[in-house]
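Trainee: Just below sit the structures, each encoded as structure tokens.
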Structure P
């Protein structure tokens with residue numbers, strides 16, 4: 001992975017000893033494999049003394065984000081404060097942290113992961129199998145925006161070109177993972193779709209895909225739920241309903257958090273409780289699961305079960321990729337309502353999240369990962385210059 005470029009700043013003509021002391025002090029903050037000290041084009045600014053303001057602003061680029069570090073010594077915090085104010089006046093986003101604050105280490109690590117994750121997205125290919133579902137009226141993302149914002153190319157793949165008829169053998173790992181004597185024939189059909197989509201990923205050199213699955217259910221009573229669950233577990237972000245907004249969110253989460261999320265409906269919000277539900281999730285996110293039919297059609301196979309984690313991070317982007325919502329939610333239950341999709345998760349919402357879901361949601365589908373990644377997503381919003389809802 002690329003290293004972060006760090007610029008040490010001190011007053012004009014400062015002795016080399018000033019910089020040597022600064023580097024020694026930073027050993028706990030900067031892991032050697034993650035940073036390099038440079039003279040220009042920095043990613044991070046470290047203020048060692050006052051009198052460094054002019055040198056700092058000469059290095060900055062408009063509309064970028066910069067973490068800044070300073071201390072109580074030698075007027076370094078004073079210099080950083082002046083520069084931070086100048087940055088705000090000139091469309092530059094920043095955060096200012098104390099060099100000696102233990103939490104500063106997490107900021108550097110998160111920033112390193114985000115910078116490299118966004119770089120890995122460049123040149124990736126996102127497959128759209130079929131066409132976006134008709135009800136996604138607020139979640140259609142322009143291929144131009146995907147390309148210009150993240151360097152991700154959209155590849156349109158009609159269902160007719162997915163080599164399902166050519167699949168005669170289903171890999172043993174798929175059958176054994178979802179093992180079920182009761183649903184043996186339907187499981188083999190799901191396995192054939194998994195093999196066909198895996199082949200499409202290889203042929204089209206896809207990094208991720210989203211499939212419009214309801215036409216498949218209508219035409220041959222075959223669901224994509226198990227195939228998508230296994231593909232995501234394999235490391236290929238795989239969403240459904242042709243939702244490209246969710247698909248890019250899944251890709252970003254994989255690269256900056258190392259986790260492919262669950263794409264779920266907001267099934268209900270009642271006060272401080274929300275119910276999320278869908279008929280598939282990445283198979284590795286389940287604590288336990290069972291096979292069931294697809295909720296809306298009562299056909300094929302879907303996954304019901306319990307998503308891991310006592311707390312989860314819930315997030316999504318808007319269709320212009322200019323806004324992002326993120327919240328941490330405490331898991332309160334795993335219902336089994338017959339009036340919602342098969343995998344269900346009930347969570348407790350903060351008052352701010354309640355208002356968002358009721359008054360100003362960015363859409364229906366939201367993405368969910370076990371654990372607390374809210375700070376990393378907040379930092380991502382600053383790096384991408386997104387409005388954090």
Structure Q
């Protein structure tokens with residue numbers, strides 16, 4: 001056989017696939033992978049059907065349907081006061097992960113250094129490594145997972161090409177605060193450092209907190225790829241439609257890769273979402289919708305032996321289990337999946353070194369009866 005030299009020799013199957021498969025195998029309630037167990041809006045589904053019957057079934061334009069890009073530009077200006085040119089600064093992608101991979105591919109060259117904060121969503125580091133870049137990771141710790149900006153300064157050198165941020169954060173459910181923005185702005189000032197801001201949970205912010213998008217701040221916007229998703233807010237993760245916003249000089253490079261990676265994205269769904277976004281309540285109502293689920297789930301978990309960590313955004317709730325067992329989080333996650341019947345994600349998998357803080361992540365984007373059933377099972381621990 002022809003020998004293969006793996007470009008990602010340490011990379012296996014993603015934890016989300018593994019835990020979802022195990023949940024299905026043993027009949028556990030799947031609170032591991034981040035997807036709803038309820039359907040998307042009937043109105044949005046009808047809009048997709050209408051787009052199909054109206055004949056929007058061929059290739060969409062490579063950058064995306066203009067009507068959708070225009071709606072994104074309007075939404076962004078309304079929410080963050082930022083003006084993006086839909087013609088040159090917005091591209092529709094096949095989900096957030098593709099946008100992240102494309103952004104990294106378009107600007108990272110061999111030996112470029114990229115700073116990421118761990119626990120980190122698992123697609124960042126592999127994309128950097130595939131481009132020959134060097135991952136410089138900083139570990140964050142519970143309960144608040146605050147970024148140590150003094151340590152970030154120590155990592156900066158003439159090889160630093162990019163900083164990757166994620167707010168609201170997966171898996172920790174934390175968000176950037178204004179002081180984080182001030183620190184970041186000071187660090188990148190007069191530096192040739194780009195920012196990749198993963199904001200796929202931008203509309204899932206709770207307790208009246210503010211989403212500090214890079215789009216809000218001109219000094220950061222001018223150097224940032226901003227990635228967002230429609231799958232998360234519209235309960236349609238299987239549609240895999242997202243987008244990237246960036247200044248024209250960055251978007252030009254982004255599209256060079258995008259056109260050969262997927263070329264274009266599902267056409268009828270783009271037309272449907274463009275129409276759906278005309279009603280701003282489709283996204284303005286999301287914080288209340290998911291906060292009710294968060295509050296209900298937290299109230300149930302408070303009756304268990306788990307200790308709750310803060311949840312300011314996303315649709316994930318993390319818990320510690322220090323007073324339950326001294327097992328590794330990966331072993332305990334397997335135990336409660338197989339024996340208790342609830343699947344979660346052990347957060348050590350989001351650390352390069354496998355750092356184990358005895359933290360599990362649950363997804364609460366579920367029907368109330370699903371969450372109640374999961375809590376009833378967890379009460380048995």
Structure R
């Protein structure tokens with residue numbers, strides 16, 4: 001599959017954290033200022049190298065982590081300038097920076113002047129006791145201050161992360177967190193169920209964790225969906241909610257199975273029909289040793305990703321992409337779950353319902369069986 005010269009998304013992984021949260025399985029490490037400098041130099045070099053290799057433009061840039069804010073505004077603006085120059089980043093591109101609320105030295109004014117226009121803040125909860133159990137270093141007041149500082153610098157596209165079904169969370173405390181997002185004017189909310197990942201501190205003590213059971217998790221999720229809707233946040237993906245026009249353009253590239261380049265340890269890419277990634281080490285990235293992960297962009301992959309979206313799989317868009325109709329066996333499989341209220345199939349699309357999102361992995365597997 002060749003998508004021609006359509007602009008790609010650019011993901012830059014900043015693999016540094018002050019401490020490791022007990023639920024997190026992303027690649028990151030502690031580092032000092034010298035390591036921040038050397039990594040910034042390396043990333044700038046790799047940005048230039050891959051821009052020459054690909055000869056493509058970018059229309060979204062996403063700084064993820066880790067904790068990108070640890071680099072400080074000067075290094076971050078340098079990286080963004082390098083990306084803009086190398087990839088001829090389109091005018092009006094979405095440029096996102098992930099930020100943790102405990103940082104007190106983030107110069108949002110400098111970041112805004114440097115070209116960042118979207119901030120994703122790792123709130124997770126607006127309740128201090130829940131934040132402590134999640135290993136977070138900030139308080140709800142820190143988060144409030146961080147949001148206000150970003151807004152005062154001119155950021156009006158702010159996303160807040162929330163976790164659902166965490167230790168000690170109740171319906172009331174979940175409501176307080178959602179109320180916090182709405183009252184602080186967030187344009188976007190990512191609200192996702194806690195998943196206990198192998199290799200994390202939570203996984204090692206999973207037998208002693210007191211967590212909501214499956215039914216309670218489902219109730220909390222559906223309650224969050226309903227309350228966010230009341231506040232004007234449209235659910236456009238299983239875990240993502242936005243006010244009009246504030247959907248994450250970068251993340252939609254993933255779910256629309258479009259092309260993106262990931263640079264940094266553990267970063268993934270999808271370019272020219274191939275998926276590649278760097279393993280979880282600085283050495284492999286420094287040596288430019290990415291790993292071929294096979295072909296991408298198949299019909300099955302496109303449907304799998306599309307069913308994560310509230311819009312589902314558009315038959316018109318599918319035909320434009322593949323030059324054929326959605327295979328009849330997949331439609332027949334989707335029809336089987338309509339009566340139970342898990343799927344919808346019309347002349348224009350097939351999709352999962354909000355109820356179906358709770359069983360998305362199993363349903364998608366059955367539809368593509």
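Trainee: Quick check: 5.7 is what I get for distance in nm of label points 7 Å out along Cα→Cβ at positions 19 and 323, calculated from one of P, Q, R. Which structure matches?
Mentor: Source structure for this number: R.
Trainee: Here's something else I'd like to know. Here distance in nm of label points 7 Å out along Cα→Cβ at positions 99 and 235 was calculated and came to 2.9; which of the structures P, Q, R was it taken from?
Mentor: R
Just so you know, all these numbers are worked out from the coordinates, no wet-lab data involved. All of these numbers come straight from a predicted model, not from anything done at the bench. Cβ atoms are built from the backbone, for glycine too; each structure is taken alone.
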